[in-house]
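Bear in mind these aren't lab numbers, they're just calculated from the coordinates by the rules spelled out. For clarity, every value in this text was computed on a predicted model and none was experimentally measured. Cβ atoms are built from the backbone, for glycine too; each structure is taken alone.
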Structure P
């Protein structure tokens, strides 16, 4: 199984000096002294000015912009941060999450920075929390859109999350949507 963002971040923090020549605290101090504040400018400064590879530059930049704290290690914090703007959507999400994890073997919820991922072999469903709704994304390939599913507008997941349903109440997670989730789940298990 692929490593989670939290596992990748932890490995990097444990070996930053070995991999980059400086500790994470050294990098954070250097960025602060540089006066650079924008994400893309920091990335370019690390990559071009210091020879840091893209992934390590992303991790260092993310930690710097998160007030020096790891971004991905604390998954509970990532989960809770999804509901900062719309706390009223938490109950609906918990019901949705229970249905998804309870119906598809091996599924785990992996909170990301901008969305919530449901992954078995690969990500097969994703959720963005919006005002008054959850956008439930699925990997449905070239399946035609209809009144229940439309082209995905989710922020964060890979392009293979092609379709979405807007869920405003749990009863919308009906047989048809569950069948579509099953299709998405099965697509991720193809070799």
Structure Q
């Protein structure tokens, strides 16, 4: 298994491409520094220096997946303006089990327009059609209703609720797992 997309990936309104340490620091910092963006993601608000340091790491700007345990973190760019408004991830968890996970973050100025759903759908296409995964999950905090709505719009099913399963940012977090199988993805594409 191997995934080497041709960039940029194009959707109706977006371009998805690998993050660029030379040009993307300011745009990423603009939303990764905001407490409301970081509320339900593993990292705390990042300084400009932390964003630059993260972008300097080769795994963050990876353009292909060659083995399990790797991830693609792609910039979400508006086709109309060239503005970077978020990032979307595809984690490849296991080659044997053909499993992965999607994740995303978006600048709040662009919430409510369907951009995350559009970008995440492109990542599911990569996961199922190009990498050949069998199962993809999205894991969220149960309080993150906007993210739950995205996963449901994608056609993922709410599969598990893990009550207070993780100590997260000073309190117990109840995790919700959404999932989709390759046959469910194909049925959505054929329907």
Query raised in the report: Comparing structures P, Q by distance in nm of label points 7 Å out along Cα→Cβ at positions 96 and 128, which one has the largest value?
Result: Q
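Given a value of 15.2 for mean count of other Cβ atoms within 10 Å over residues 88-95, point me to the structure among P, Q it was derived from. Spell out each step's value before the answer.
Values: P: 15.2; Q: 19.6.
The structure behind it is P.
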**Report entry** mean count of other Cβ atoms within 10 Å over residues 32-39 from the coordinates reads 11.8; which among P, Q
**Finding:** P
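Assign the value -14000, calculated as helix-only ellipticity at 222 nm (-39500 (n - 2.57) for each DSSP H run of 4 or more, over all residues; to 500), to the correct structure from P, Q. All intermediate terms of the calculation are to be shown ahead of the outcome.
Working: P: -14000; Q: -7000.
The structure behind it is P.
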Report summary line: If mean count of other Cβ atoms within 10 Å over residues 48-55 is calculated for P, Q, the one returning 16.1 is structure Q
Requested in this report: Work out volume of the Cα convex hull per residue in Å³ for each of structures P, Q, then name the structure with the largest result.
Outcome: P
Query raised in the report: To which of P, Q does the computed value 4.4 (distance in nm of label points 7 Å out along Cα→Cβ at positions 56 and 152) belong?
Result: Q
